[in-house]
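Just below sit the structures, each encoded as structure tokens.
Computed from the coordinates by the stated procedures, all read-outs in this text should not be read as laboratory data. Just so it is clear, the model here is predicted, and its values are computed rather than measured.
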Structure 1
């Protein structure tokens with residue numbers, strides 16, 4: 001749960017950062033809409049892979065300790 005919250009927090013910052021006035025000084029531009037589609041897909045895939053691997057590792061660890 002903490003990992004998912006942190007990933008979503010980073011996405012929120014990444015989305016909001018180019019919208020602030022200070023972003024011009026840093027050279028940021030608002031990304032195209034397709035970027036957000038990719039961002040959602042990549043983050044969802046990352047969280048799914050992490051969850052699957054976590055379940056596999058927990059299952060192996062529990063089986064070995066029994």
Structure 2
């Protein structure tokens with residue numbers, strides 16, 4: 001049996017104001033962000049350290 005380690009596939013961020021309201025575009029959709037290419041964020045590098053993979057649930061992509 002193989003041993004697997006959990007890693008992060010994708011992380012998205014969004015911004016909120018002092019009242020907790022999302023920053024939105026002209027259509028009212030929440031603006032989403034990700035880290036710029038090549039940028040390291042040390043705290044995120046340890047996000048999955050010592051994670052128990054038994055708490056993960058598979059994402060099943062729907063077929064169109």
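Here helix-only ellipticity at 222 nm (-39500 (n - 2.57) for each DSSP H run of 4 or more, over all residues; to 500) was calculated and came to -26500; which of the structures 1, 2 was it taken from?
Details: 1: -26500; 2: -1000.
It was calculated from structure 1.
Match the computed value 5.6 of mean projected area of the Cα convex hull in nm² to one of the structures 1, 2, and report its label. All intermediate terms of the calculation are to be shown ahead of the outcome.
Values: 1: 5.6; 2: 8.4.
This figure was derived from 1.
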